[in-house]
Structure 1
Amino acid sequence: MIDREQAWNILCEFTKSEGLRKHALAVETCVVAYAAKLGQDQQAWSVTALLHDFDWEIHPQLPDHPVKGEPILAGRGVDEQTRRAILSHANHSGVARLSPLEKTLYACDELAGFITAISYVKPHRSVFEVDVASVKKKMKDKAFARSVNRQEIIDGAQELGVPLDEHIDFCVKAMQARAEELGLKGSV
């Protein structure tokens, strides 16, 4: 099993965009918070979240991402559980989400990106200005962050077995705890 530092190095090797790296960190933040809450292996969940979109820049078209990235990870010594979870976060991969890790990664991916986008349009560009009500309001605005799949946010919470409001609140608070590292502290 590779560790977090090795996962970060793989991510940085294939992902040059600061925005995509920050997305990986935001997803990691939410996923690891759930790992802690559920008593799961935080390092394993961290590695999975960091690597979930590592191949987006080299495989930006579906269905290539993450399917064509999986053999690269296998060649780098990434374990089967991690690779399977990464494959399962894409509905088109055909890999069913069965484990808590798989369900959590799926549930946190779109939501972390959406919370980030909302933070950027707040007056102080801060995640501390984001709450459940603002997320739900922006979910109704189809013109805002239109690449974010709202149905996947809803489905992810449902697959986790967590009410949507509770899931949103949990992820917002997790991201607030790492706001500076995520570039979401804002200019208060």
Structure 2
Amino acid sequence: MTDAPRTRKSGGLRSTAEEQRARIVDSAIAGFSRAGYHATPVTEIADAAGISPAYIFRLFDGKLGLFVETVDHCYGTVAATLVEAGEAATSTTPTDILAAMSDAYVELIRDRNLIMLQVHAQSACDVPEIRDAVRRGIAQTVREVTRVSGAEPSAIQQFLAYGQLCHLIVQADLDTVNDTWAKTVTAGIRHPER
């Protein structure tokens, strides 16, 4: 395991503490998405990142700091993806921009780790720092979607509700259930093949 941050030296590529933080957060997304904040040991994330747990504690404010930064990164990824899709939309109507953002989000959540992490974060909102991170993420998403789409608040609310429904469908694999109740929930919602 590597413990110390590395810098660029004599032509060899070495990582900085910031690059290490990013690599650890990537490992933390996968780790925390499986078992959530409470049940994921820091040692599991450290092992996946190829470092010692002590190094995680040097770079982050403990397990809670790592989880919060991971949640912030997740929501930042969501917001950036939606902005990029909205700005690339061929139409300038709010409805069409939101549709382009929805399509981009459907593609983004092919990585189930992102939606699982969001669900685990929401379920740990009894921890004030995690609740604040979830609120920051939702606020960032709402602000960016509003700014780029120009849509009315009711359309933004519907857009977010659609996203939550997508989470439910993907997590419970409802699109594979051939029953009337499941068809009611999934009607008109398309998800890419996994």
Structure 3
Amino acid sequence: MPELRTTDHIARITWLGMVPQDRKTIRSAPLEQAFARFEGFEGDFHAGLTRPACVRVRNLHAKGTEIRNTRQLSILSAEEMAEIAAAIDLPALDPTLLGVSIIVEGIPDFTLVPPGSRLQNAQGTTLVVDLENGPCHLPAREIETEAPGHGKGFKVAAKGKRGVTAWVEREGPLNLGDELRLFVPNQPLWPHLD
């Protein structure tokens, strides 16, 4: 029996981007298409099979420790981005300001999809959801630069809506308009958490 359950939930890619390796900010550059390699998107700041540990795993590893890179991609939902924009009184959020790799639409409460879920397109390109991408001050700073007075509310508005980080399980192309089917683990939630 497969350990991943096929769902009827389909996301459509509405935006693709990459953060250049020579970045001065977290801003993404838009792409029409991308090839997802085992390392992530070629030329992306977050690409690589390994990465130095950061603040997000500080309770496990000292900063800078070389660890497996499960944070190759940042995936957000268009629906949650619209909610964040409304909460900080903007008509819309520019994806380039958020350091986003992929924006999808069509899966409700996207940030809450379980870790270990897969997103797969018709060509077989498969992305694995690692963890929720907690909101931080870096996008807030970029928003504030473009829309003074609006960025400072980003971190609170984006709580539980900042999308997920992901890594590439199966290489292949990704294009604007691609449909990604959601597969979720059969495993129930662990009952020993508060």
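Nothing in this text is a laboratory measurement; each read-out follows from the coordinates by a stated rule. The shown structure was predicted, so the numbers you read here are calculated from the model rather than taken from an experiment. Cβ atoms are built from the backbone, for glycine too; each structure is taken alone.
Which one of 1, 2, 3 has P(r) over Cα pairs in 5 Å bins from 0, in percent, for residues 44-83 alone, as calculated from the coordinates, equal to 6, 23, 22, 21, 13, 10, 4, 1?
The structure behind it is 2.
Where does the value -3500 come from, among 1, 2, 3, when helix-only ellipticity at 222 nm (-39500 (n - 2.57) for each DSSP H run of 4 or more, over all residues; to 500) is the thing being computed?
This figure was derived from 3.
Distance in nm of label points 7 Å out along Cα→Cβ at positions 140 and 180 was computed and gave 3.7; which structure, 1, 2, 3, did it come from? Before the final figure, lay out the partial values.
Details: 1: 3.7; 2: 4.4; 3: 2.6.
Attributed to the structure labelled 1.
Which structure, out of 1, 2, 3, was Cα extents along the principal axes in Å calculated from, if the result is 53, 40, 37? Don't skip to the answer; put the middle values down first.
On the way: 1: 44, 34, 32; 2: 54, 37, 33; 3: 53, 40, 37.
Only one of 1, 2, 3 returns 53, 40, 37 for Cα extents along the principal axes in Å, namely 3.
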